[in-house]
Structure P
Amino acid sequence: MDFLVSSFVAALRLIGSFPPDVRDAVRTSLSVSTGATVFAAVFGIPLGLLIGLTEFPLKRIVVTILNTMMALPTVVVGLVVYGFLSRQGPLGILGLLFTPTAIVIGGTLLATPIVANYSLASVRGADPRIVPTALTLGAGYLRVVGALIGEVRFGILAAVIAGFGRVVSEVGVAMMLGGNIRGYSRTMTTAIALETSKGEFAFGMALGIVLMVVALIANLFLNFLQQR
């Protein structure tokens, strides 16, 4: 117990001093997570709306596949993207492996199914009279979609927050695609894994506290918007 207490106190001191290693890891985590979340929203929200608003053959199979992709193992995503970005891969010429950009690519693949599924669930949970009422009043398709998004905006916002939480807390993709390079591609999660394995438990705990604070702020932001 004394070990945990002393480590927690040391972690608070590290956070207070905010050394360069902590600052770099926090900055990298926030930048790659934000980038991946933006791309996941760009791809995932329209995909979820499209599936929810249209009827087509094999729709149930598509939804089942989308549900399955929500549980994609991060190491599998990292392995596939690694194969594409490695020097022997088709995109190796771009030199993206072991860069923050590679982490963004992997994070986008992880978060897009989550954002799409939450968006789809929001559309399914909306009042079924919205679309036919808007069409009856003479609204075009784009205005109908806009009206629907306005009604389910909190569900879509929750989808984006969930996607951000998936990206900011994962380790496998960041480790395999970023290379855990100090001051460049080292995120909070990879730094926690590395420092804990080195016996620097207080340093790992400090980053863990910061990571929890980031998640708390994201959820407080969502609650604030819902209350307004």
Structure Q
Amino acid sequence: MEIGNQEIHNCRFERKMLAEDNDYYLENLIKLHPMHFSEIYFKRYVNNIYLDTLDYKNYFDNIEGLAGRKKVRIRWYGNLYGKIENPTLEIKIKQGLIGIKKNYPLPDVVFDHISFHRKVTPLLIGKKYLPEPLIQELKLYKPVLVNRYMRKYFLSANKQYRITIDSQMKFFQPDDNNSYFDKTYSDPFHSILEIKYSQAYDDGANQVTNYFPYRLNAISKYVKGVKELYAL
């Protein structure tokens, strides 16, 4: 799956920084930015189920930094367990430094700590919620990682740049046999700052990133979680 010519205008840059400072410090740092960022939306928990092939192709493509790579995940907001409303299948496609996200709405589902494996596959391929070619592709995938974090959102005064803070990161490894979480890992000491903007505003992006005392980092939550929980 690649980025088509008609989708190029929807591509965006995503620049990440890893920080050890707490959210209070990061939030004030963002609000003091000369481009006048202000908080938008409400902070909320983000939950993901990442899927990959049996040989972890997407994971290794990301590790090797291939120009064309992707991630496949189911995302929802709020509670990790219980009735999940408005989950979305997201396919993130990267080519070089630009990327696009394709979204496919899924039906509501009830998750608990023993049902991720049992319910994910029927959710994706059990009924015609998705295009047939995508259903066939997803038959080669399995749930590999569940992760969860708190996200805060900020927007520049000119509305060209968005920053998110992701903290309280937790990772869970679903077990293939009994569907329980086999292993868990949490990282309460790091946050990820992510600057997002469209290609049209790339020339001014350095004015955003150079303000922060952190290095740009190609960190991936999916890669981080798999590294911590799997012996690959």
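Which structure, out of P, Q, was distance in nm of label points 7 Å out along Cα→Cβ at positions 110 and 174 derived from, given a value of 1.8? So the calculation was done on Q.
For which of the structures P, Q does the calculation of relative contact order in percent (Cα under 8 Å, 6 or more apart) return 32? This value belongs to structure P. Structures P, Q were shown, and mean count of other Cβ atoms within 10 Å over residues 70-77 at 15.4 was computed from P. A value of -5500 for helix-only ellipticity at 222 nm (-39500 (n - 2.57) for each DSSP H run of 4 or more, over all residues; to 500), calculated from one of P, Q, originates in structure Q. Rank structures P, Q by Kirkwood radius over Cα pairs in Å, for residues 14-85 alone and report only the one at the top, that is, the highest. Looking at the calculated values, the largest one is Q.
With respect to distance in nm of label points 7 Å out along Cα→Cβ at positions 30 and 206, the largest value across structures P, Q is given by Q. Taking Kirkwood radius over Cα pairs in Å as the measure, the highest value among P, Q is held by P.
Readers should treat all values here as calculations from the given coordinates under stated rules, not as data from a laboratory. Note that the coordinates shown come from a computational prediction; the quantities given were computed from them, not determined experimentally. Cβ atoms are built from the backbone, for glycine too; each structure is taken alone.
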